[in-house]
Each structure stands twice: as structure tokens, then as C-alpha cells.
Structure I
Amino acid sequence: MKTADPELMRAINRFHVMDAIRRFGPISRVEISDRTQLSATTVSAITAALLDDGLIITQQLGGIRDATRGRPRVMLELNPAAAHVVGVKLALDQITVATTNFRADVLSSLVLPIRLQRQSVSVIADLVEDGIRRSVADAGLTMEQISGVCVGLPGVVERIAGICRASPIFGERDVPFAAEMTDRLGGVVATIDSDVNLVTLAEHWFGQARGLDDFLVISVEAGLGLGIMHNGELFRGANGLSPDLGDLMVRPPTGNGSTRLASAASEASIVAEAREILAGEAHEHAFRLGRGLEKILELAEAGEPRILALLERAGGALGFAIANLITLFAPPKVIMAGAALEAGDALVGPIRRAVAELLPPSLADVSDIVVHHWQDDIWARGAAAMTLRDLYGAPWNTTGPVVHR
């Protein structure tokens, strides 16, 4: 019988100990053992190595005593100064950058408003590099102190290879953006991931899914993103591929054939259809200025029937997809976000009605569907968290976080 790789098992155990300290710290060794189901001996060995590496620190609580020894219980927590990472989020109209410490506390953040669709890959890389270097300097750090960078963007991303297969950000396919950024940052290792995966991790660490190890995140932006958290891990396909909800095939309520969900319910498709509906009217100027969604939200609030009908169709298509996802995964929570959801009940109402209509009775009360209006930096903070997860699983063994050069 083949046994597990001992080094792999040590890395897995180390990750679980680090994650328990992050999630529940300050925490005692006994509590870590209870939460991870690792033996007291294993936890003691791992925490001793982590203390030697300076990755965690102790905190003695005089009022809490060890029941077996009568001494003050030693509590453990992450050392915020152990490492620093940078998270970046690319959107069609802006770049968001955040520099964090080892606990994912934001030390500095910035937003660069720019329409990325009009830029080449090299220009986008220039802008991202400038934003990273500025954010790091604003945090009072140097690039030599940065242990890793993660860039999130919409589309289909192959995380392991560092390749963006397709994205509305880039005008070309199979862009090796991770290698491009690593070269530009003097060897600081850069990774890329789908933006919805990053915000899914952010929800798990800081947001509405804290304490949940199973949930879905659906982002309604230029595209449609799907993040799946299962047993505390992000679901990925081959080579770390992230699923793109917009690529899901759906059948329209009227007519024949089928279409991609993104063509029926993404922010981009809603804006494009609204522009066509309102063509030749006074609202055209707003669309030319890139403020089409703002105009749609304004008209929806005013009760414009053509816009309400458009949002009803889009919401129905999204509800159809969400009902199928709940049927497949039965998550306790489905978190939705995106600027289009600012339309409120005009869009969210049809989603909820479609889900209620299509779910089988056995699953009708399983999932709580919530709308979360994210701030700009949660995406970048999620990207930083993704890099920290990589560091937690790194094979340190008294070497500390590796600064790649």
C-alpha cells in the first residue's frame, strides 16, 4: 500500500494550523488541536517551527490558565510583520491596488481610474506595475519586502500557468500576464486569478461568509463570475481554471435555440440592450460617455417600463442559472454582487422569483440569497489573501517567507 508523501502531509498540516490561527486567533494550542483534529504533539511541533520562523507570535493572557498546569495560557496569533503582499484588481474602468501585512490588514490602497479596454497588454502591465510600486511606497515598504503579488481580473484564468485565456480586459487571448508582471517587478512572484475567486476568498476571510466553508459567489459585472467555496477550498478545474458563469448555455424564454448567459444577463449585455432600446432618445449621451449603467439605474427607479422589462428578462435568466447551481451544490448561502444589482428589486426580484419557481421543494429552504455591495478594495484585499494562502502552504521549515529574486 502506497503511503502519503510525508513532506506533502507536513505542508498540509502546517497550512491548517496557520489557517486556524488566522481565523480564530489569538488561540491556544489546545484549541488548534480541537479545530484541526491534529494531535497535540503535531500542533506543538508545527507551532514551535512557526515561532522560530517569526510567522506567529505569542500572547500570554494572565486571566486564562491552563487547566492541567495552572500557568497562564499562551495564545498564538499571526505576526503581522512576518510578510507583506500586494493585491490588484483589474476592471474595465479602473485598477485597484492594496498592500497588506501578513494578517491581510490593508496598509495602503489606491484606485486608478482608466478605461483598460482601450489599452494594449504592455500598457496595462505598465499601469499595474506603477500602481503596485506606488502602493508599496505609500505603505512605507520597499519591493524587497514584498513576498508576492496577485492580480485578479474577469474572464477565464489558468492560475497554475499564469495565463489569462480570455477576458474583456485584454484584446487578445492566452495572455501570460503573471510572467509579464514577475519580470517587471524584479522577480517578485506574481500570480493571476479570476476576480470572482478573489472576492470569494475575501468573503470567506472578512465578509458575509466568515465561518462558512460552503457557499457560492456570483458577480454581475462586465461579465458574470462564479466563485465556489467547498469544504473551505476554492473549486478549480484543470490547471487551476476558474469557471466562468457567463459561458453557461441557457435557453431564452421566447424563441428557439440557446445563448450564453453573459449575452442575457451580464452588465455589458444589459447596457448594450438598453442602449439599443433607447436609441435616438435624449439618453444616448450618457451611453457615449460610458455612463450607461447609471442611466439604466436612474430610469429603473423612475419606473421606465422598457427598462423594467429588460431587467425582468435579465433577472429571470440569472435566476434560472442560480436555481441550477443551488440544485447542484445546495450551498447554505449564495452571495451576489455587482453594480447592476443597485437596480434593487427591479433586477433582484426576478432573480428570487425564478429561483423560488424552479427549485424543487426539497431544496426550497436550503440557500440564503443575499446581495452584498462590495467596496472597491475588497477585490484587491482578496487578491492579497490569495497570496497569503500560498505563503501559508509554503515549505518554510525555519526559512521564513521566501522573498523571490
Structure II
Amino acid sequence: MFNEDFNHYARHLAKRFSVFLRWLVFSILSGALVGMASALFHYCMVYANAARAAYPGLIFFLPGAGLVIVGAYHLLHDEKDTGTNLVLSAIQSREHIPMKMAPLIFVSTIMTHLFGGSAGREGAALQLGGSLGNTLGRLFRFDEKDQHIMIMCGMSAAFSTLFGTPMAAAIFSMEVVSVGIMHYAALVPCVVSSLVAKGIADSCGIVPEQFLLAGLPEFSIRSAVIIAILAILCAGVSTLFCMTLHTGERLYKKYFPNPYVRIFSGGAILMVLTLLVGNQDYNGAGMPVIARCFENDYVPYAFLLKILFTAVTLSAGFKGGEIVPSFFIGATFGCLFGNLVGFSPALCTAAGMGAVFCGVTNCPITSLLICFELFGFQGMPYFLLSISLGYMLSGYYGLYHSQKIVYSKYKTEFINRKTH
């Protein structure tokens, strides 16, 4: 009897170990390939943002750049590209991510940033990583379910390279697809890909963003109530951001059905808005403004302007992401709130970033991990409180139409619906 049990265990152990070795090889390959591509993308983005800062007049070429972007997608017969939504749909279904998505999103996002569009970089990272991961899966003839894991590996690797947050990157691709469940079969591959990509980023000299907090107030009933109020307001801000993006997209398509006219008009509107503001703080991703918030240097209405600028940019058809803009919105709103109530503006900046990010992505575990990696562990109780409330009170709104809410946020109930 003992020999039979031992042989049965040994067979299963050998099978599990062979699966582990298989995923170890392919996740290392994915992490290395996507990490190198993402590192190149990072340096191109650095150059584009530096060039825009040195030559502010590039904003006048934004409408023309938009025409080039739409023309490139038309030339490669990818006019109906839905960006990150396509990546999420591919994990949920039999859809494939075309390899041409990688070079298209690479070039078009750089152009958007170079000429003054207001967008992040992670949308490009997720699409770049997902496209390369899916291509590897098809190249090695993986079955449909394993191809989904390869897509998640690529997403984790790209996220890790650009943000320098390997813990959050490993979990994000597993958590963002279906709210309420996680594909734990992808845990080891995503972790390995994320760590390999982080190693590539370190070897390429890419310094991760960090805003370590010092002199935090003691966690007490008073401080907990203040952070809770901030989180409640941030849930409203995150909902406003999602609604503005989706409404802007509908209005553009209604009044400018032609994609060339749509993106040219959006570029022109953004150009006028930039001239009216008088600076380019709201163009690009906005990381310098986030850094200034931790030094208590802020503009009271900055979060509203960033919502407007980002909606005008992305709804018109320019390429980029929404996550860094959500950091910007959360940071500027949190800093404003901290100053209004007289409570640690730096801590409120960090808590606001976590709450708004969670509200728009519906990813509480990722949000908590990214706060730890960006701000340190000292603010743990504040981040835990702000993120949990931001998740619950943001409702079923989200950045990505393809994201599914599998289980209710309010009951242990299966609902299987898409976000607003």
C-alpha cells in the first residue's frame, strides 16, 4: 500500500515538475524578450518627453501627427483596434492579438507623447507585452489556455520594466481581466516574467519611480477617518474620470464619425487647451507634477484639467494609457485634500494615488502592492483603508469595457457583467 501511494505521489510530482520547468523556460524567454522591447520603448519615451519639453512648439504639430497615426493603422488594416480591451478580450476568449499591434502601439504612443498628447505609457506596455506574449504562444503551438497565460506573462513583463514594480506587475495581469477571480495557474509564469523583466530594466539603467514617505502621522481614529473621507471622495473622482473618458469617446464618434477628422479635431482642441493653460503640465504622462505634489507644490484644479486633457486625447484616437493619468489625478486631488484639511499632504497624495488607481482598474491587490513598491510599507494601514474603500465605492465603473466583474463588490454573488 505504501509503495503504491509513493509511486502515485512520485508520478504526480514528476508531472508537476515538468510543467514547472516548461513554464520556467518560456516565462524567462517572455520576460527577456518583452523586457528588452519595453526597455527600448522606455528610452524612446524619455527622448520624446525631453524633446517636447525642449521644444514646446511641437504641440502645433499634434493634429498632423494624429493623421499619421490613423493612417498607419489604416495602412496595416487595424482600424478597429480596441487597444487594451483587445488584450483583455483575448485572455477571456479565443481572440488572438495580432503581432502588428506591437509596432503600431510602440510608434503611435511615442508620437502622441512627442507632440503633446495627454496619456500614459502603460497602455502601450500592456498591448506591447500582450502582443509579444501571444505571438510566442502561437509560435510554440501552445493550446488556447496556455496562450492566455503567455499573454499575461507579456503584460507582467512590460508593466514591470516600465514601472519598476515587479510585485504589482505580476499580479496586475492576473487580476485585471476578471474582477472577483484570479487565474492562479499564471502565478509562477507571471512572477518569473516580471522578475526577469525587472532584471533587464536594472541592467539597462532604468530607475524605478519611488516616492518614499517619511514622518508619517500615527495611525489613529482621527487619521483613519480623514483617510476614509479622502477615499470616499477619490471613488467619486475615479468614477468621474471613467465617465468622462467613455462619454468623450461617444461624443467624438457622434460628431466626428470620420477617424481622420476626429483625431485632427482632437489634436486641435488639445492644442488650444494647452495654449489657454499656458504650460504643458497636463501634456504627456505628468510624472513631474506627481513628484511636485510630494513637495506640496500643487494647483487646486489640476486633477480636473488632467481628466479633461486625457479624455480629449484618448477619445480622439491618440494612443497611450490611462493608468499614469489616474496616478496624476489621484496625486493632485490627494494633495489638495491634505492641504484643505491640514493633514499630511504627502500621505494624502500617496493614498489618493492608490485609491483612484484602484477605482479605475478595480484591482485592489495590485493597488496595495504598487503603493508598497512606490511609497514603502510604513503607510500600510492608510493604503489598506483607502484602497478598500476606493474599490468598494467606485461601483462597476472601469477604464476597460472588456473587463468583467465576475463577483459582486457588495455580496458573495455571481454577476458576470462588464464594467460601465
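Each reported figure results from applying straightforward, stated rules to the coordinates on display, with no laboratory input. The structure presented is a predicted model; accordingly, all values stated were derived computationally and were not measured. Cβ atoms are built from the backbone, for glycine too; each structure is taken alone.
Name the one structure among I, II that FRET efficiency 1/(1 + (r/R0)^6) of positions 116 and 140 (r between Cβ atoms, R0 = 41 Å, to 0.05) of 0.90 was derived from. It traces back to I. With helix-only ellipticity at 222 nm (-39500 (n - 2.57) for each DSSP H run of 4 or more, over all residues; to 500) coming out at -12500, pick the structure among I, II it was computed from. Value -12500 for helix-only ellipticity at 222 nm (-39500 (n - 2.57) for each DSSP H run of 4 or more, over all residues; to 500) corresponds to I out of I, II.
Ranked by percent of Cα pairs over 37 Å apart, structures I, II are topped by I, which has the highest value. Given structures I, II, which gives the highest value for mean count of other Cβ atoms within 10 Å over residues 28-35? Biggest value here belongs to II. Taking 21 as the value of relative contact order in percent (Cα under 8 Å, 6 or more apart) derived from one of the structures shown (I, II), identify that structure. Comparing all candidates, it corresponds to II. Across the set I, II, FRET efficiency 1/(1 + (r/R0)^6) of positions 36 and 156 (r between Cβ atoms, R0 = 30 Å, to 0.05) reaches its highest value in structure II.
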